[in-house]
Structure 1
Amino acid sequence: MESILGSLGPGTALLLILALLLALSFEFVNGFHDTANAVATVIYTHSLKPMQAVVWSGTWNFIGVLTSNGAVAFGIIALLPVELIVNVGSGAGFAMVFALLVSAIIWNVGTWYMGLPASSSHTLIGSIVGVGLMNSYVSATTKFGEGINWGKVSDTVLALLVSPVVGFVCAGLLLLLFKALIKNPDLYKSPVGDEKPPLWIRSLLILTCTGVSFAHGSNDGQKGMGLIMLILIGIVPTVYALDLGTPDATVARLVQSSHASVAIIDRVDGAARGANMSDKDAQAALSTYLRRGATDADTIPAVAHAMHAIEVQLAAAKTLNDVPLDARRALRSNIYVVSESLAKLLKTDTFKGGDRDVIGAYRADLKTVTTFIPIWVKAAVALALGLGTMIGWKRIVVTVGEKIGKVHLTYAQGASAELVAMATIEAADVFGLPVSTTHVLSSGIAGTMFANRSGLQKDTIRNILLAWVLTLPVCVFLGASLFAAGLFVVLRLFS
């Protein structure tokens, strides 16, 4: 990191440090806001003392982040306007990153202060939509609402809406299943005073806390990683635009698949119009295609032009380190727009039979050299998330443990809610969907209270639901407003 800072000018280095600190602050707040849910049950059942619980949970958050696969990180990035991703090193790109982070931090800190377990996932996605809407509003060439990946947004919002229902229903059913299969009355008691539960129950609750903490780290931690990668690609593209650690054999295979795929796209292009395009025109045509999702006369030629450019650059390099420093950002931009465009074209009948398989394999190879996360980024995010868990846990824990139900949480209720939360988050992680630990676990606690006929505190439930409903619109507004303010500052500084 020191060598990277040394290669930058003072202003650029300061911008990089500030952006990274903001991204890590988002994960720090995420730690004491979201991860507190994971420790609520073990604290309120006296399975672990508060400090033991938060240190344990923070440790497993750390491990979860380190072992994550990055699918959620790049799923979040895919929600952003394509022209801002491609030009993330521009003033508008930085205004986008800062707007996302500041708006998410503002809402997360506000709801945490009120003790409301709101969703960091909702917060970030709302901010992304706000930035996208404002970007389309101020753009002279874009219709209002274009540039937002509405398909990805709808998939993500659906996951965020369904997961609380899954938490409520499945946790309640799991509690009833426990009652039918396990007759030991100790499992259905509330803690008395500071009395610890029997060892087997305590072990079960610690295990579920561990699972939720690990799952939270592997899912929520990736959101910060994705934003940090955007920052690094924008400011230090010579180092982070491409995965310079890609094995030589992978690069050689990519060169071969690139050659075969270019031959296919040339056949589809027909008149080979792509050969007469400029780099700028090809990028513009593919950005338009990715914004609108409909092909036009320029789409295939633009794909052909960008694929030719990739083939030429890769053929001249045995390793990615051989790619000239000043060419790495352009190569990454071409790879990004080609990869995303091919993903859409593969859903149509553009490619047939064996050609479809070749193009699909080519796209997969392309993604291997751009969708990577350095270990130090994972470690930094993991540390921020873990420290956040250890420092600011109490407000959310009190709400989850005391204020959702009318009676104290029982051992079985805590275990049921956390088992369902762990399974739901891990499933979402596999499919690259950002779900809310807060929503799944809080609704799971409510589901067990309902199934147990323990009663729910209506005021708390109303406030939590109100926070959930307001999160998206408020963060859309915050993201749009801060992005507009950022653009104004950029224009004033560089005009």
Structure 2
Amino acid sequence: MKMPLLILPSLVALLTLFGPVEAGAEPLLAGVAKVEITHQDHPAKENPPMVRALVLSQGGTHAVIVAIDAVAIAEIGSIRDPFLAEVRAALQVDLGIPGNSLVVNASHCHALVSPDMAERTVKAVTEAWKSRVPVKAGAGTGYEDSIMENRRLKLKSGKEADVRHAYALPFDDEVASMGPIDPEIGLLRFDRIDNGEPLAAVFQFAVHPIMGVPDGSNGADLSGFAAQTIEANLGDGTATALFLQACGGDINPALYKSVDLPRDGKNLGMRLGLSALSGLRDIETQAEVPLAIASETLTLPRADHGPRIDAMEKEIDELTVALKGTTLNFETFLPLYVKYHLNADYPSEVAGRYLQDELIGRNDWKSQDAGNRAAMEAYLRNIRTMEELTRKQINLNLLSRHQARRAELGETVSAEVMSLRIGDFRLVTFPAELTVEIGLDLKKKSPHPLSFVSGYTNGYLYYAPTREQAKNRGNAQEDSDCLLAPEWQEIFEATALRLLAQ
């Protein structure tokens, strides 16, 4: 019986992309290199941003992993289009590496990087290509749950807010719970066959590296410190560690908004590095490791934010009307607020004065307290309203920007999805800030235990929240700084699960 013609193209594509099963018998070669990318006008101190490149070859199959200490690949930050196209073209011409063999992941740290990023990236890949040696490889996991927290706060109102420096936190009495984290560290280790020493390590983890250092100087943030920790302590200290950002769209470093501690990503990064090291040392590498890489381009719908923008403008008008005049200003409110929280029973005077009033049948102090409490409550209502206005105004601006680009660029957008297999290690990527629930769900559904998902790769499409999170538009940045319609999730997840299952 003839095979239906509709199935044949898919089989041909799979055989072309992944090669025959016997490809695992070919020796695996690996080369690694790193190049500093610090902006010349913004020097870094102990933790300079780098571009790290790992080149893998097996027979005619090549895979290039590039880890860049930068905020994104195009759109935001200083790496702009046509960066990726330039790098791919140069590698194709100079080294014969196909463009669809390149996986470029941005750590999402906010380092200030050199304007000649394409040239430095090509230099790193070229050095890695020329240094390839036979290796053994192995995959595993590590665990770290203390350096990060989900920044989405579930409110008692049913809405969600996010923890950002751009606006104030909701009041504690409004918060009901918070979202999940992903403590798993995806790990790859490559050991040289000639001397047995580690050549390279890949560690993949979900967290925004945006803690910085106390003096605010330029640098690769916590992921850079983690890479340094691994490099200094793995094997003989000559290995290169590449950080891949996972689904960190809604994952902050721990205590991100603290005003009582210095902002310092070093301790968090070193802890991540040590946790990754613990897992890396448990990995047993082997020589026969199949290598496969694939690339697909999805067409995804852009969101129509028009109705939500109209609704938010009305909500902002209602909040503005809700602001009322109060008898207090900040200078009178603050000392009253302190006094009434130091002693709720006798805030205005010593206890004896209140008791004396009771003795002679007067309520002067209590009457004054009632008036002061009412004035403070009115002032606090205005503060809550103003903070809510701030959040809504910022998120309305984001929605309006994406709506304008929809009108300018059309109703769909292209997204490159990469699939990489190195032995038991499987990775799928997406060019946006995936929220952590996307990664957790895909890893749970994958038939292979060592499956991982990375956003921030081969482009940048802003935030990619879940369909459920998108219902919260206007209340958290992950839902507002989003150009994708909710249907993107089903399209991507179907593709990702198909690729992970191969």
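Please treat every number below as a calculation from the coordinates, not as lab data. Computed from a prediction, not measured in an experiment: that's the story for all the values here. Cβ atoms are built from the backbone, for glycine too; each structure is taken alone.
Here is how the numbers come out for the structure above:
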quantity	calculated
Entry that produces -12000 once helix-only ellipticity at 222 nm (-39500 (n - 2.57) for each DSSP H run of 4 or more, over all residues; to 500) is calculated, selected from 1, 2	2
Which of 1, 2 yields 3.8 [distance in nm of label points 7 Å out along Cα→Cβ at positions 143 and 295, calculated]	2
Structures 1, 2, by FRET efficiency 1/(1 + (r/R0)^6) of positions 119 and 199 (r between Cβ atoms, R0 = 35 Å, to 0.05): label with the highest value	2
Relative contact order in percent (Cα under 8 Å, 6 or more apart) from the coordinates reads 18; which among 1, 2	2
